[in-house]
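Coordinate-derived values only; no laboratory data. Everything numeric here is computed off the predicted structure, so don't read it as measured data. Cβ atoms are built from the backbone, for glycine too; each structure is taken alone.
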Structure 1
Amino acid sequence: MRVLVTGSSGLIGSEAVLHYDTHGHQVFGMDNNMRAEFFGPKGDTSWNLQRLKAGTRNFEHHGIDIRDKDAVFAFFAEHKPQVVIHCAAQPSHDKARDIPVLDFEVNALGTLHLLEATRLHSPDAVFLHMSTNKVYGDAPNELPLAEHPTRWDYADAKDFDGIDETMRVDRSTHSLMGASKTSADIVAQEYGRYFGLKVGVFRGGCLTGPAHSGVQLHGFLNYLVRVAVAGGHYTIFGYGGKQVRDNIHSSDVIAAFEAFRENPRPGEVYNLGGGRANSVSILEAIAKIEQILGRKISHDYREQNRIGDHICYISCLKKFQRDYPRWSIRRSIDSILEEMVAAEQQRQRDE
């Protein structure tokens, strides 16, 4: 099987490369390390590319920019991938404000290029689009919330399992990144529903794991771990540090992709996160990491929250689990943090 992974040096992309390479498939990576342009040296993913090259047998890297339509189309015409896992994106709320045109070109136009190339050259391929819960903007903040000592949570029992796919995507503040990702999300659905391509759209919660190149502007849990292990200083932005995210390990994301690939539902949309069991606030995450490290983490607090930020976001997984009942979350929040701390300690020793 020929598998194309865009954003192949990133968190989910690299997990996909390793998974499919291990299972003997031909894997093509499409990644031009724009994360380094977005976030500087701390966001550079070249270390992950070298890890992939050293640890794979059937992986071929291509430094193609997905904004380059001709290059994307030429790749598809030559290689005709049977599976497309689209993870490449500009992922930061705050950065999008400074680069709105570049953000839209990468997130929206780049996605359109890949979808159209699939339609023209690989119409039978399964296309897995990594979207985001930011398509809902700040609409989830309108749900009744209750403040507890270490977290915000849903006040209404009917919301206990979290946000489902009926949450509206308009009439809310998204940030420019949320708007560009919403555009990509909708056009991906349309290629499934209108053209009949085998497109699945996955609205990710907090995707995480040791292969993440987290920075202050994006990658909350990984960045927090990096700062904590290095003995640095972490800044909390707004909501008393009680804002909640549900965290899903990159391997559980790939398992969900595989479930869809085996039985695709064209144009379908799924929320994908760690669910309630893997939900954690910033204050709770700090406490858990402090327990692992055996020392305090230096941090301060700024009252101003990030624009479009969620106060409490937990992904409701019922729809996906109904359609794919053999899939479930395998990695707990505690095991994720322990793995990430160990990996970061090793990385800092090696530097």
Structure 2
Amino acid sequence: MTREEINGILLFNPFNIRYLTGYKPAGILGQSAAVLVRDAEPILIVPPGESEFAQTESWFRHVTSYNSQTGISVSSTLLDSIKKAFDLHNLRSVDVGVELDYVSARRFEEIKRLLPDAGFKNISSSITELRMIKDDVEIEKLKTAFQIAENGLRAAIEFVRPGISEIEVAAEVERTLRKAGATHTGYPTVIASGPRSRCPFVPANRREIGTDEFVVISVSAVNDDYCSNLTRTVLTGKPGKKHKAIFDCARDSLNTAKSHLNPETLVRDIALSIRRIADDRGFLQQLDPQMGSGIGLQPIEPPHISITEEMPLAPGMVFTIEVGVNSSEVGSVRLGDTIVYHKEDEFSILNQIPLETI
């Protein structure tokens, strides 16, 4: 708040609320909000039915719920609670930070009408920058999430075979994840076989897996709201020259990108190193433009690995490097590893399952 020259913050994004309050809103019965000020007790506002859980899980001491009233919308009662919080902290005529990249235009207009004397500043980027740098507690939660995800990935590798449907494999993955301790998945489990492997995040469907097909498996387990994102590719048969060529390109591109990580690395350098290998192997046009991202409370969050991202790597960043190589003839390969930048030139990999599952 000091850096942004604001006196308060109003949050609606449930992931940002979780990050700053410790409580992840369920979002079923209505929207939540958080009001933070410089030198006073922050307030967490939740819908009816969430108050007990919020008081238990949040480190905010001031947790309140709004109750829907006959003839009055839930949205209106939430806004009324926000107005009361602003009145309590004398924020009605000062500058306040709002996540304008998240809040709808309609909601922002409602807030401006509610607080006509307040000024507003977009703090979306500032909170994103905070969330990109993980502390030791967050990294431990991510480690556990990846350990859980690897159980699910191993189950998929063992279960995949010709004649079984993608959705059956996904069911086995998610059963295994739950038994291993996952609260839920960060995204629908990806079991993409044959031609469907060319879509990097397509959920499993009822298609039967065929013989001599690539099957892209992508698993995301959630541990205490922190996500994993683990991707491997298997082949249901004996690899031919074309299978091996695109698999080797994906594997070697990923390994090269990892080997070049150092304190001077920019995010774009990762993408450029992947593209150089793909270009050398003649697969640049078949390279998937999605080459990884940060990971934390969401399985995909900034920074996004691309040739236009000039952000330097920083200690505390946790990010996935993913390489996808597509072929209209034999299907597609996608591989990924998740990196933790600890300090100075110390990098480590969160996942342990080898890339060579072909």
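Brief remarks follow.
- Here distance in nm of label points 7 Å out along Cα→Cβ at positions 9 and 289 is compared for structures 1, 2. The highest value is that of 2.
- Structure responsible for 3.0, with distance in nm of label points 7 Å out along Cα→Cβ at positions 1 and 33 calculated and labels 1, 2 on offer: 1
- Structure from which 1.11 was derived, Cα Rg over 2.2 N^0.38 Å, options 1, 2: 2
- Structure responsible for 25.5, with mean count of other Cβ atoms within 10 Å over residues 129-136 calculated and labels 1, 2 on offer: 1
- Comparing distance in nm of label points 7 Å out along Cα→Cβ at positions 241 and 273 across structures 1, 2, the highest figure is found for 2.
- Origin of the value 20.2, where mean count of other Cβ atoms within 10 Å over residues 121-128 was derived from one of 1, 2: 1
- Answer label among 1, 2 for the case where relative contact order in percent (Cα under 8 Å, 6 or more apart), calculated from the coordinates, equals 19: 1
- Comparison of 1, 2 - label where mean count of other Cβ atoms within 10 Å over residues 153-160 is highest: 2
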